[in-house]
Structure P
Amino acid sequence: MPTDTVTPAVPPRHPRGRPEAPAGGPVTHGASPPRSTALGVALLALGLGAALVALLGPLVLGVFDYHVSSGASGQIRGGDVAALLLVAPVSIAAGVLVLRGRVLGAALALGPATFGLYMYFQLATGGDPHRYPGNVEVFFPVLLVLFLLAGYVAWQAWRTLLPVTLPSAGRRVDRLSGGFLLVVATFLVVGLHLPGLLTLWRGEPTEEYLADPGVFWVVKVMDLGLVVPALVLVGLALLRQHPERVGAARYAVTGLGALLGSSVAGMAVVMQATDAPGSSPALTVAFCTFAVVALVVAALQLRPLVQADRHR
């Protein structure tokens, strides 16, 4: 006797064959990744370590004395402001969420992790001990441990999110995020790094280069070789409405942008407060505005995970 059959609904699939969750929709979990407790503890340690280095740096206690010029020291103080106000609290919050089994914690962790890889590599390798006094080489093990810890957090957070179907933030948010990331990439290349390189190639090095050539080249390699390509790849994917092609990388890139933007804003505020050369109210307002926009973009990308965790 024939019977009617009902075909179960199948979620829409993107071109690569993986189900795509709607904006704010459920988060589908695969097998539980190993060592989630270790990831949570590592995030707590990263947050506490970031706060410790910032407190011991030139912003507060001055125990860490870097071999850099006064201008580069101002940039380090800006990073310390961001570390105290954002990096450390976000890392600790992500650690608590991971220990509670929340997917949001792993996504949130990618921002402090990438910031740590970026910042502690520069602090450990930059500087010129032949020109500037300092003692940071004594604390090299601390910076190395934080660099390795940031790498471990990034790796474990990525593994945690790998079997998860991540929800879309929505077309408007993805377009906004993608356009913003491309604007930032363009500014880094055309507005920030290219002018200094062109003057150097013409045999007219800038004061920044002459004061800290080691720091100059480390930042150039990391920004142009790592940060800008990541911004472009993720920005194009989001702008073309293909967030699934970059997966968890969207959280890493937008999180890094928010924290680095806050670091630059902190630097501008510190320079303005100390009346340092090159400071100006207009630049301070501009950098602070950029930081706020970057924080908003990062929060909008994370919002669907917040909503999904609430429905668990």
Structure Q
Amino acid sequence: MESVKACAEKIIANVEEVIIGKHAPVQMTVLALLCQGHLLIEDVPGVGKTMLARAIAKSIGCRFSRIQFTPDMLPSDVTGVSVFNQKTREFEFREGPVFAQIVLTDEINRATPKTQSALLEAMAEQQITVDGTTYTLSQPFLVLATQNPIEYEGTFPLPEAQLDRFMLRISLGYPSKTDEASILEAQRMLHPVQVISQVVTIEELLDAQEQVKSIYVDELVKEYIVSLVDASRHHPDVYLGASPRGSLALYKTAQARAAIAGRDYVIPDDVKALAEVTLAHRLIISPAARIKNVDPREVVQELLDSVPVPGTRVRM
């Protein structure tokens, strides 16, 4: 697993030249990349969400595209459209911005549900179907979506089916005073994202993604993951618990976290560290609990406190 660890450390160190003082969110982004999952960044404007996506793309040499979601956008503005060529007398497909490898969907909740759903097939199956023809997307493929958790005027809440397709939900948060002073100095002459270079090849990343899949997960740890997810479905404050896709997200990210740590096996601490970011956005709080301002993240912490952590046994 040393090659995976080295690959992840190179990307993280390079991105942290741009995103200062946010090691945990940067690491989570790399985890999603290694797991071939997608990321929802929920935070206020100006904290570096767009720069994080650009820095990741430059670090691995991937094609990057940015889609600014607005209420008047159409699904074809995302996927592409067939245009009639008068010279050849045939229709030609013009690819949309989703035909990239790192796709930043900025303010995803500004678009209508119809336009948001244009991403569903791409996120789930890495392909796009337009006019009955299916187009395979290039690998690696990562969607980083952003939304503002404060301003709700003129927004359309993400449907549960869309939320469920995001492997992780993270936030960057405001920097500390020291880090903010470092940001001012770093951007005095030129933005760091303009000068960072590629540190990992696409082939190295794809190889790391395959190696992550081979990380050993003991039956006891699998049972622990399933018990946490199952407990979310029976919590008194939860109307709808996490789906099996939530179990898979927790399973895969735990493998990636173990690989980044240089281990070839998952431990319960990996699961506990990732439970909130993989499960909280999948929980639908009951109306009665919503009145009491119950936060899904608090529910996940309660689950971690109540579900027994598995013991150890000799690996044969």
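Structures P, Q were shown, and helix-only ellipticity at 222 nm (-39500 (n - 2.57) for each DSSP H run of 4 or more, over all residues; to 500) at -12500 was computed from Q.
For the read-out relative contact order in percent (Cα under 8 Å, 6 or more apart), a value of 26 was computed from one structure; give its label from P, Q. Structure P accounts for this read-out. Work out the source of 12.1 here, i.e. which of P, Q gives that when mean count of other Cβ atoms within 10 Å over residues 202-209 is computed. Source structure for this number: P.
From which structure (P, Q) was distance in nm of label points 7 Å out along Cα→Cβ at positions 130 and 266 calculated, if the value obtained is 3.2? Mind dumping the intermediate values first?
Values: P: 3.2; Q: 3.7.
Structure P accounts for this read-out.
State the single structure among P, Q that was used to calculate Cα Rg over 2.2 N^0.38 Å, giving 1.09. Matching structure: P.
Laboratory data are not the source of any read-out in this text; all were calculated from the coordinates shown. The model shown is predicted, which means the values in this text are computed figures rather than measured ones. Cβ atoms are built from the backbone, for glycine too; each structure is taken alone.
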